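Take a look at the structures below.
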Structure 1
Amino acid sequence: MKEIYKTFTSVAGTEHRKKNAEKVYDLVSSNTTDMHTDKVRFELEPENKYDKYAIEIYIYDIFVGYVPRRGLRKLRSMLHSEKYICKLTADIDFFEDEPNFIVHFTFYEKQ
């Protein structure tokens, strides 16, 4: 598969899901030494009343937040397209005493 685009972003809205964020932090820290995981997936949420293009982020199948709505038009467009395969990974750290998730997106052309 040919890699065609790579980017990353922080996850928005984790402050509204503190228990989920802490649970994910505990899972990742107990399963890795580098605070990095590939147990990441996304789901489109077209019925979201605030953003019909909303993209949910799950780590270890736990909902932690969204791809930010602003400034990521290309990423959001590619995630909504069926032309690509997207592989995700995440890095976890703390910011102001709260778990912080950085999701890395790598896109490949479908064969």
Structure 2
Amino acid sequence: MNTSTPNHPPNAPDPLAVALAKLDPAPHGFEWNALMFAAGRESKARALAFWRTTSGVLAVIAGGFAFAFFARSPVVVERQNTVYVDRVAPTPTGVPAAPAPRPLPEIPPPPR
């Protein structure tokens, strides 16, 4: 296995490692909790604005329907109704009367 060897002597440190070791770490300035809190606040503000707008629009529509229902003038409709009166029809003369129903047979009471 042939690998290339670095150009510096074997005991000398790597120049990149030396340069990186001299650097001071920069403060990150990034707070995860603050980011999540701000994101939650922003999403709640958007959702709250959406529902406020939706409820406002629906309230205006409901007000319009209520105004249209209560502000209209009553409609007067005149109708001509035909009233039918039942007359007693005479009994036909050539038809015999229906026979009277037979009485039900009597059932003896059960013995005690």
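Before moving on, here are some points about what is shown:
- Identity of the structure behind -0.84, -0.89, -1.05, -1.08 (criterion: log10 I(q)/I(0) by the Debye sum over Cα atoms at q = 0.09, 0.11, 0.14, 0.16 Å⁻¹, calculated), options 1, 2: 2
- Structure from which 0.8 was derived, distance in nm of label points 7 Å out along Cα→Cβ at positions 32 and 64, options 1, 2: 1
- Computed 17.9 for mean count of other Cβ atoms within 10 Å over residues 56-63 - originating structure among 1, 2: 1
- helix-only ellipticity at 222 nm (-39500 (n - 2.57) for each DSSP H run of 4 or more, over all residues; to 500) from the coordinates reads -6000; which among 1, 2: 1
- Structure from which 0.90 was derived, FRET efficiency 1/(1 + (r/R0)^6) of positions 24 and 72 (r between Cβ atoms, R0 = 30 Å, to 0.05), options 1, 2: 1
Computed from the coordinates by the stated procedures, all read-outs in this text should not be read as laboratory data. Everything numeric here is computed off the predicted structure, so don't read it as measured data. Cβ atoms are built from the backbone, for glycine too; each structure is taken alone.
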